[in-house]
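What follows is a set of structures for review.
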Structure 1
Amino acid sequence: MIEVGRVCMKIAGREAGKMCVVTKVIDKNFVEVTGPKKLTGIKRRKCNIDHLEPLPYKLDIKEGASDEEVLKALEKAGLIKKFGLKKPTTLKEKKVEKRKKKSARKKKVSKKK
């Protein structure tokens, strides 16, 4: 049941209750998982399969896929929205958003005068 691309929930440790994706099967007891960290807070690490609860979702990713590839696969499958996760924003998007807020504040101040 645990295979590359399987979406799981961690059920033990400080990351309990968070979603992760299996990126590599190491042996019968251990797998490598990632959140990715930007999305769920789980960094890429080795994990005991007894600490994972497999979910009925499987992503189409290759073994050892990067965090960006996993993020794109989660987006494509519609799981980010389904689980209510917030997609990480790029630095450029943050700057544009900050500029919009700043100009909106200036407009409010000028209308009050």
Structure 2
Amino acid sequence: MGGELGVPDEQFAELANYAESDRFDDRERTALAYADGMTITGREVDDALFARLASHFSSDEIVELTAIIAWENSSSKFNRVLRVPSQQLVERNKTRRAERDKRRKSHGNAQKD
């Protein structure tokens, strides 16, 4: 999942604490705050947050980001109501990373011999 897109494991692990984590830059924190504002009931995307967003992203990027967040929110609600089981992407990603790291380690040891 994130690892295949270049997101370090440490950053992925800090996602729930993105607002305080030094593993995210201001652009990333702003995008995540925007996603929270769109997703979490009772939160809003106020003018200040939108201005921060506009300072980091073009109008086209904001539209694309908004569409992606809205799609993920819709998919989540749709799947939950229809009892569509999780694809276990996080667990599958952890397994793939562990296998990749194991191959790299064994490949590195083979080159040393």
Structure 3
Amino acid sequence: MELTGFELIAALFILVLAAIVGYEVVSKVPTMLHTPLMSGANAVHGVIVVGAMFVAASAEGPLRIALALVAVILGTINVVGGFVVTDRMLDMFKRRPEGQGPEGRRHPEGKG
């Protein structure tokens, strides 16, 4: 599939517009909503990785196969990293045993 000059400019315009809108929307999210929002985004990114796998399966030519492989790898890193960050954020809300600090060590005075 070859893009004409106009189609390429339109695709780049949509990409830049989506990046600007995405930045503006995410920057306005309150702190308390970041964890649930990230969990939902991880689910969407999982679907994107599956789509990238379908594209990789139908790719023809070495350049397209390489780009599809890079898309799958980067998407997978994004999903795994998102779940790791979400897990760490949720750990902040767990109750700690009495007399232990943030890293599970006992305070010298025994106070939490």
### Query
Suppose you compute log10 I(q)/I(0) by the Debye sum over Cα atoms at q = 0.12, 0.17 Å⁻¹ for every structure in 1, 2, 3: which one lands on -0.67, -1.02?
3
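Given a computed value of -22000 for helix-only ellipticity at 222 nm (-39500 (n - 2.57) for each DSSP H run of 4 or more, over all residues; to 500), which structure among 1, 2, 3 does it belong to?
Comparing all candidates, it corresponds to 2.
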### Message
Quick check on the output: 9.1 is mean count of other Cβ atoms within 10 Å over residues 21-28, derived from one of 1, 2, 3. Which one produced it?
### Response
3
### Query
46, 14, 13 is what came out when Cα extents along the principal axes in Å, for residues 29-76 alone was calculated for one structure; which of 1, 2, 3 is it?
3
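Any read-out appearing in this document is the output of simple, stated calculations on the displayed coordinates, not a laboratory observation. Everything numeric here is computed off the predicted structure, so don't read it as measured data. Cβ atoms are built from the backbone, for glycine too; each structure is taken alone.
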